[in-house]
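Quick heads-up: structures coming right below.
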Structure P
Amino acid sequence: MGSIHFYVLNKTNYVRFRRIYREATSTETPYNGPIGAETALYYRNVYRRYRDYSVLAIAGFYLLQVIDANVFAYMHDFNIADDLTMSIDPVVLPTDSFYASGSGLNSALGVRFGITF
């Protein structure tokens, strides 16, 4: 799964830049690395945010898997035989209302949807 790959990648980079930031801000030993403390702090925060988004993506995909499995289990016994048909037919409907008879209209045009199974 792609989100697990990105979680591992972002966690690795987060740990790396956290270590660099700690080394750059440590007063015990001098730091001579190519990345400054400000840059390491920026990338540490970026990769931490991306790591957290990856966790949310993993949880979201897992939730979608659970929903999909539930729908599949619910629809397992659904009848999908060949005798399922739907028909759409024009129909002339008689009108029996007071307003229709006063205006001279005795019928109306309509559409009938029929499902046969």
Structure Q
Amino acid sequence: MRLCVRHFPVKSKHPRSGAAACAAEAAGIQGAFWEMHDALFADQGRLEDPHLWARAERLGLDVARFDADRRSEAVVERVREEFRRGVRAGVGTTPTVFAGGRRHAGALDGPALRALLG
């Protein structure tokens, strides 16, 4: 089994989700995608720029580079394209999990995972 994470920022529900996705991608450029991912999910109420910069600093990232990368057209377009691909695949909410050609939308507990993997 392989885990693939794709961004699906639903800005109508989470206005700073796009900024958070770009922050994770920018951290990834410096080798800290999962660390930033975990930090963002641990405190979803603080996603404004100063909090993103503070997380980058705590992770030991070059904050100026992090900020330039997260605002870059390449990173912004990557997040946009992942969102578009999600829409084409039928994603409507997060999380959505695909396994064995089947899709499960929403939280995935033990019984749901067993049913999905069937």
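Read-outs throughout are calculated quantities, based only on the coordinates presented, and are distinct from any laboratory measurement. None of the values given here were measured: they were computed from a predicted structure. Cβ atoms are built from the backbone, for glycine too; each structure is taken alone.
A few comments on the model shown:
- Parent structure of the calculated result -17000, given that helix-only ellipticity at 222 nm (-39500 (n - 2.57) for each DSSP H run of 4 or more, over all residues; to 500) is the read-out and P, Q the choices: Q
- Calculating Cα Rg over 2.2 N^0.38 Å, for residues 23-86 alone for structures P, Q picks out P as the one with the greatest value.
- For mean count of other Cβ atoms within 10 Å over residues 39-46 computed as 16.5, the structure of P, Q it came from: P
- Value 1.57, calculated as Rg/Rh (Cα atoms, Kirkwood Rh), assigned to which of P, Q: P
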